[in-house]
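These notes open a run of structures that come right after.
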Structure P
Amino acid sequence: MPTQRQAKLPAFLSECTLGKLAKWLRLAGFDTVYDSMPPDFGRLIRYGHISNRVVLSRTQSVIRHLEETQGVLIQFDAPIDQVRQVIRHFDIRRRDLMPLSRCSYCNCLLQPVDQANLQSAVPDYVRQRYQRFLMCDQCHRVYWPGTHGARMLAFIDLWFA
């Protein structure tokens, strides 16, 4: 069950220049929509406002038209520095996150799925080795606690070092 602090974590709208940032925020458990269209401050502002999302942008003209709580001008090139900027801006702690709870591709919350329902979705050796699987209801990607997930968690821990 999410804590009160987790319930208050911001949801984000990331512009097209921040795809890696959007992916890492999703992997950390943030509700993050990625806008793949070229930056259009009117569209970003409207969608951010309508969906109650904080706009993440590298474009000053977008941020200039937003209130301080509605947008963040991302100042760094490296994704780890971008994530750290967001984490610091919102005073987020590691314990507030719910990593690997969202699909890194489409942002939907992942749901537990029974191994028996994965016959063709994952290789046999994966089904034999792991017991716990999560699936995205929208894009049907399947996730399991392999070494890739452990590396992602270790990378998330670096954000707070």
Structure Q
Amino acid sequence: MPRMSKGRTLVLGLGNPLMGDDGLGLAALERLREQWEIPGVELVDGGTWGMNLLPLVEESTNLILLDAIRSGDAPGTLVEWERDRLPRYLSLKLSPHQIDLREILALAEWRDTMPEEIVAIGLAPRDVVMTTSLSPEVESGLDRVVEAALRYLAWWGYRAEQKAACAHA
């Protein structure tokens, strides 16, 4: 049964598109943006915002983090970690952007302004090296990341509509 949620919902794409699979979060966010209309949901590229993301996070009731997640699983494995697993996600630093995210969430927790619902969705990376392309394992898993995000949004009471150009593709 869906958990109908009121308040602001933020989907935050994270990562560095110049570092291979670390760009997954931004690629998944872009696919979500291109293919779906989701009224009432804010889609934000958080790749280089750093601490400027704090107000967005604090003003949100629901937060989805799209990112490459070093989970110990095989490359391309879908990973979904809800709020109780986030400390593990943040301790397995994949790239420098996660330092800011750790600080943002710690400040929001300290200020008692953490979103009620938080989930990190991503894929286990294969290559985090200087390149602008995703590994085949991660590239082929992008739709699974988008589907997982849509599942959480539906659970929170949001209705996503596939854009017409994508429905016939």
Structure R
Amino acid sequence: MGSKLNCPKVKHLRELGHNVSNPKIVYERKADFDNLLSKIRSGPFIDMIIGSSMGGYFAYELGKHFDIPVLLLNPALHSRTLEPKVDTSGNADPLVFLGVGEYDNVINYEKTLEILDDEAGCFFRSNYWRGDHAHRTPIDFFDKVFNNTLKRLTQINEGQKLFV
């Protein structure tokens, strides 16, 4: 909500050579979430879904539909100013990575941790980073969290290959 397409995080990922889809989402329209479901279902393989704030809530719900790892930044898993139209019937347990701002006065990160501890079986506190910022995620913190997430996903994938 209030974010622009091709924000600094998206530009940064593209500059690093990543293929990034950055769809415009109107959270009040269920069709937007349903369109994302269809796009992911029919499109190319997705390695990770990243979302911030309300987009973090969308990312989490999409991850639960497709069992795709998610990187959530100050996700609006609670304390939303509106209730978006999403299909919450996904029952997969995606691997969750989390970056939060200690001084976020919009989304209380401690409550987010409690929710993830209770509901996300694949959320581990070692996949959580806390920065000294507020609700908007600075690019240097995003870069740190993204790089650590990639490192851990690579380690997991390499470990899985050993058992193939």
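Computing relative contact order in percent (Cα under 8 Å, 6 or more apart) across structures P, Q, R gives 35 for structure Q. With mean count of other Cβ atoms within 10 Å over residues 16-23 computed over the structures P, Q, R, the top value is the one for Q, the highest of the group. Computed over structures P, Q, R, Rg/Rh (Cα atoms, Kirkwood Rh), for residues 72-127 alone reaches its largest value in P.
Coordinate-derived values only; no laboratory data. Computed from a prediction, not measured in an experiment: that's the story for all the values here. Cβ atoms are built from the backbone, for glycine too; each structure is taken alone.
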